[in-house]
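Trainee: Each in C-alpha cells, the structures are laid out below.
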Structure 1
Amino acid sequence: MNKFKQVGKKSFLRVARSRPLFGEIEVSGAKNMVTKIMTTCLIATKGRLLIKNVPIINDVFITLKLFDQLGIRYKLNSDKSLEIWPKGFKSSTLAFEGEDGNRIPLLLAAPLLAQLGRAVIPKPKGCKIGTRKIDFHISGLQQFGVRIKEDEQNLHLEISKKGLVGTTVNLPFPSVGATENMIMTAVCAQGASRINNCAIEPEIIELIKFLQRSGVNVVIHEGRSIYICGNRDISLTEVTIIPDRVETMSYAAAAIATKGDVFVKGADHDSLISPISALLDIGAGVDIKDNGIRFYYKGSIKRGNIETEVYPGFQTDFQQPLAIVLSQANGASRIHEKIFESRFIYLQMLNKMIKNRNKAGLTISKECPPESQCRFAGQEYAHTALINGPVKFGSGEIEIPDLRAGFAILIAGLLSDGMIIRNLDSLFRGYDNPVGKLNSLGANIEMFE
C-alpha cells in the first residue's frame, strides 16, 4: 500500500523524564469521525469516495482489514487521503484478525444488511473502560426489522425480503456508537425514521452533514432528535475529516503538565468550550488563534473538580490526560466519571509508581460526590477519582489498559524517572504519530518494534 503500517501489540516505548515541552504540532484528523465515514460510505451502490486528512491510526488499518474481508477496493495515499469504491461485497461474514477486536464491525451491520440481507459480526472487545454493552445497538436494529441470534463469538443478523423498515428508536442513553449505528440503519431503511435521545458530538454532526451532501434527507431537531428519510441512492464525492478534539486536549495536557508551551495548529476551539474552561479554571494558559490554539503553563496548577458529561459537557475522553495535569496541583482534586462505570484503571496502575505516596496519591471511590449523584450511585463501580498532589512519579513498567489512558500514561512517563510502556496498539488506535510529535516538542521517547 505505502509506508504506513499498523503498530503492533509487541511494540513498546522507553520514556525518559522530559524538559518542558515547547513548539508546534499539527492536529490530525478525528479518530471518531474517520472510521464512521469509511463504514457509512459502504451504504452507497455506486461511485467513489475521497476522504482527506485521514489520521494514520490503528483503527483505520483495522477498518481496512475488514474491507479486505468484504472485497471492498480502496487506496490509502501518501498524502493521507483515502479512496474507497463501495461495491463488490464478496462476503457477509466478518472476523477479527489477531487481537484487533473493537467495535467497528458493529458499524458495518447496516451496509451488510442492505447489500446482502445478512451479516455475521464478531462481538466487540474495544477498550477496557466498563461493560460497554451493545444492548442499545441490538434493540435498535431489531426495531428496524433485523432478526438477531448470537453465539459465544458472533452476532448473526438477517432481514426479511421486505428489508429494513423505517421506525422510531428511543435510545435509553445518548450513546455515540448506538447513535451512529441507528443513523446508518435508518439511511438503509425504507421510509422515514426518527431517533430520539441521540448523541450530538461534532463528529456525528459531520457525519450527518456528509449524508446531507450525499443526497440523504436528514434533519436534526432540538432535544437530541434526528429525522431521516431512507435513501441508498447517494452521490459520493469527497469529505475532509475535522480536527481531532481529543488529540488537541491530549497535547494541551502534555504541555501544561510539563510546564511547557505548545501551539496546536489546526485545533478548533468551538468544539472545545467545556475542556478549555476546565483548563482556565485550574490556572492554565490558553490563547485562541485563527489557525489553532496555544496551551501553556503560566504558574502553579490549581486544584480542580471535574465531572464528565455527554457533549456539549466535559467529554469522558478528556479526563485521563487532565488527571495527570491535576496530579501536579497542590492539594486534592476530584474527577467524577458519569459516562463509563470503570475508567480509572490507569490511575490505579500509576498510583503504584508514585514515589512520594506518604504525601500524594491517586485513589478511586465507588461513591458519588454528595452534591452530584449520578446513574452509578449505589452500584459497585469505582467511578470517582481523588487526586492528591503534587505527585512525583518514579520509574517502572506499565501496560496501557485503553486508548485514552495510554496518552495519560505517556504524559506521566514524561514526568517520571523513566518508564517502559507496553501494549502500544491501544495508544495507536487513536493517535497519529504521537512519539514523533512529542519528540519534536523536546520529549525523549524511544520506540521499539
Structure 2
Amino acid sequence: MRWKYWKKWFRDKPWLLKWFVLLVLLRPIIDNFYYLKEISPLLSPLYIVGVLTPVLCLLTIFRYKVRQRSIVDKLFGYWSAALLLGCFLLFMFDPFSMQAMESVLKLSLPAYLFYFLRRFVRNQGDLDGILQTVLYAGIIVGGVLVYELTSGPIRTEESRGLARIQGNFGDVVSYGIYISLASLAAGYFYFRDKLAGRPIRRSISICAVVAVVSVVALVNMHHVASYTVFAMTVGLFVLYNMKVNKAVGVGAMVVVGLFVIYFGQQVLESSITPLLETDMKVYAGEQDTSKLMHGRVGRWMFMFDLLSQQNVLVQMLGYPLTFDYAFHLVGIGAHNDFIRLLFFTGYLGLLVYVLLLFNVWRRARYLPEHHRFLVTGIMMATVLYAISTTPTMYAPFVYILMAVFAYVALPLHRKMTYAKTPGTLVG
C-alpha cells in the first residue's frame, strides 16, 4: 500500500478506530521507554497505554455491532471466557494490588482486542492498512538497530556467553517479534501485488531491505527462537514463490545458498553453537535433562508436577482456581506459551486455543496465496515462538495476530472486497 493510499485510509477512519493505527505505529517508541515503570507507573507510557487500550476497545465494542459470526468467533468466545475467568481468579487473590491489575490487563489483552478488531477489520483494505503500518513501525526499529551498530548498544543482555543487543526494549524477544512481523508484512504485499498483476519491483525491493536488516539484527541478537521464525518465513516465501513466481523463488534460494556458503560456518560457530552448548551436553549425557533449553525443561517439569497434584477441576480450569500465588506461573516466566496457557486456563482452555489456531489456519486454505502466506506465517510464528517464549504476552505480536484472526473470521466476500466508503462500518 503506497503512502498516499495509506494516508487516505487512515484519514477516513473515525477516531474510535484511528487510535489503534497510531498505537501500532508508535509502539516501538513506547516500548523503548519500558524501564520508566521502575521509576513510577505514572511516568510509564506502557502503563498508560495498558490502561487506555481496554477502555478504547470497549467503547468501540459497545458502539458498533458485528452481525455475522463464524466458527472463529465461536471458538474465540469460549477462549475469551477461559481467559477472563483466569483473570478474575487472579484478581481475587490480591484485589487492587499493582501486580494483580497489571497481570489482568496483560492477560486479558487478546480478548478485548479481538472483539475491537472484528469491528475495525471490515475488508482486505483494512488488513492492508494495518500491515502497512507494521512496515512503517519497522522503520523505527530499523533506526534503533542502525544507531546501536554505529554508536554502540543501548543495552545488552548476557546469555550463554554471548552479548545480545536489545535496544531499550524490555528484552530481546521484542526485537525478534518486530523483525518477524515486518518480514511477514513485506512478503504479504509482494504476493498481493504479484497476484494482482501489479509491478513488483517496489515490493521485491522492500522484501530485500527487510531481509538485510533482519539478518543484521539477528546475528547481533543471538536468539534461537527468532532465528527459527525468520528461517521459517524465508522458507514460506520460497515455497509460495514456486507457485506464483518461480524466477523469484529460485533467485531467493540462490541468495540463501550463497549466504550459507560464504557466511554459514561463521554464523554457526559464533552465534548458534554457543546457544546450543548446554543442549549438546545433555544429549551427550553430561548434563541432566532438566537443563535442556537453558533450563526451561526443568521449569516445565516442575510446573507439570505442580498442576498434576491439583484436583480435576483445577486441572480443567486452571491453576488460579486454587487461589494460591500464581502470577509467576501464568506470565512470561513460563517460557512456553502452551504451558503458560495450560496453567492459566487449564486443559479446557488450552484445547480451545489449539482448536482456534487450527480453524484459523483451515479457513485460510480457501484464500489466495498472499492471505495464505500471511496466515500460515503468523500461525507458525505463534507456535515456534511459543516453544521457548510467550508471544501472546507481547502486545505488538498480539495486535497483528488478532487482526489476522479478525480478518479470517470475516465472510469470504468481505475478505476479497474493499468498502465503497473507506472507514465506514457496515454489517
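Trainee: As an exercise: helix-only ellipticity at 222 nm (-39500 (n - 2.57) for each DSSP H run of 4 or more, over all residues; to 500), calculated from one structure in 1, 2, equals -8000. Which structure is it?
Mentor: This figure was derived from 1.
Trainee: Output the label of whichever structure in 1, 2 has the greatest value of relative contact order in percent (Cα under 8 Å, 6 or more apart).
Mentor: 2
Trainee: Continuing with the same structure: One of 1, 2 was used to calculate FRET efficiency 1/(1 + (r/R0)^6) of positions 247 and 311 (r between Cβ atoms, R0 = 30 Å, to 0.05), giving 1.00; which?
Mentor: 1
Trainee: Given a computed value of 3.5 for distance in nm of label points 7 Å out along Cα→Cβ at positions 95 and 407, which structure among 1, 2 does it belong to?
Mentor: 1
Trainee: For structures 1, 2, calculate distance in nm of label points 7 Å out along Cα→Cβ at positions 63 and 359 and state which one comes out highest.
Mentor: If we compare distance in nm of label points 7 Å out along Cα→Cβ at positions 63 and 359 over 1, 2, the biggest value is for 1.
Trainee: Work out mean projected area of the Cα convex hull in nm² for each of structures 1, 2, then name the structure with the largest result.
Mentor: 2
Trainee: Compare FRET efficiency 1/(1 + (r/R0)^6) of positions 135 and 151 (r between Cβ atoms, R0 = 30 Å, to 0.05) across structures 1, 2 and report the one with the greatest value.
Mentor: By FRET efficiency 1/(1 + (r/R0)^6) of positions 135 and 151 (r between Cβ atoms, R0 = 30 Å, to 0.05), the leading structure of 1, 2 is 1.
Trainee: 1, 2: which one has distance in nm of label points 7 Å out along Cα→Cβ at positions 103 and 199, as calculated, at 0.5?
Mentor: Only structure 1 yields this read-out.
Each value in this text was obtained by applying a stated rule to the coordinates, not by laboratory testing. Note that this is a predicted model, so its numbers are computed, not measured. Cβ atoms are built from the backbone, for glycine too; each structure is taken alone.
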